[in-house]
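Listed below are the structures to be examined.
Please treat every number below as a calculation from the coordinates, not as lab data. These numbers come from a predicted model, not from an experiment.
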Structure I
């Protein structure tokens, strides 16, 4: 790789995909660990008002200590590929942000480290109206910032963004109102479709 000339800026990313990938990373790897039998979940309708899943064992993908490790790994991988330090920090922090957003919505089921006995979560999912209000607001604010801070190069860029937004809303509404899946394994296979988001 040729060194950058002095005072030259590193190339900026041309796509939001790395940041979509980063913020969803934990939920992208989680179904893989489920299918490998390394993590576990139960379908327990009524455990919260919003989701029927009892996340009782997911220390590799969702304990805070593991998430810090994943954040460093994904941020360093991004830096190795792009040599863009600010982007690497943003990607790494995107991975880490997932745990804190999960902490707001989950019941107390998030461990601090693998094998830890304490579990944490504020339980927003115990209220459907509060969940709809807060998650809609977060999504709308994020979309507003992205829309006002970027400009599509052409119509493909415009329609790609609209398609992504519609896809995310469709997935979110399915999670809110779709009902429980027939089994944990079928849910894990279905969750692998989330890999379509960064693509």
Structure II
């Protein structure tokens, strides 16, 4: 019995260690291709130093440029306010158990006006209490789409009545973009920078 328990502990430790080991870190400048150097320069001019997912995406320069174009729209030009867009990003990050994404956007959500207790409930995997009407509608829409891969007629009707069709598409675009970024980060095992908000625990699967 003790041997079996020890084997389980060791297996879990190996699994956690493997997840923590970064796979695709920053590319040294001297090892970049010409296309990567141009993509890095373009990104730096537009957004500043390469960080997190962009360091990973640099391995496919054209994809990186196209992803940044989508990011520019859904983050800063979409139909949702910063409070609501960051709220949706947190829901998406939680569904993907993506700590880097969570740590980057939890402070932005709170700064944008989201109640920190609502963010904490999402991190814990709980339905938040005390949501505003617009938050509750988006919470139902986003969680249904992420978890059920579809949206019920009732939820769709509430969402379109409150926000309109354009905002629904912008919300889907936001969730799709941050699902892509979460997949990139989870695959690359990109570590969370030190000094951020509390670490997001992975959901058991």
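Values as computed for the structure displayed
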{"item": "Which of I, II yields 26 [relative contact order in percent (Cα under 8 Å, 6 or more apart), calculated]", "result": "I"}
{"item": "Test item: semi-axes √(5λ) of the Cα gyration tensor in Å calculated as 29, 26, 15, pick one of I, II", "result": "II"}
{"item": "Among I, II, structure where helix-only ellipticity at 222 nm (-39500 (n - 2.57) for each DSSP H run of 4 or more, over all residues; to 500) as derived comes to -19500", "result": "I"}
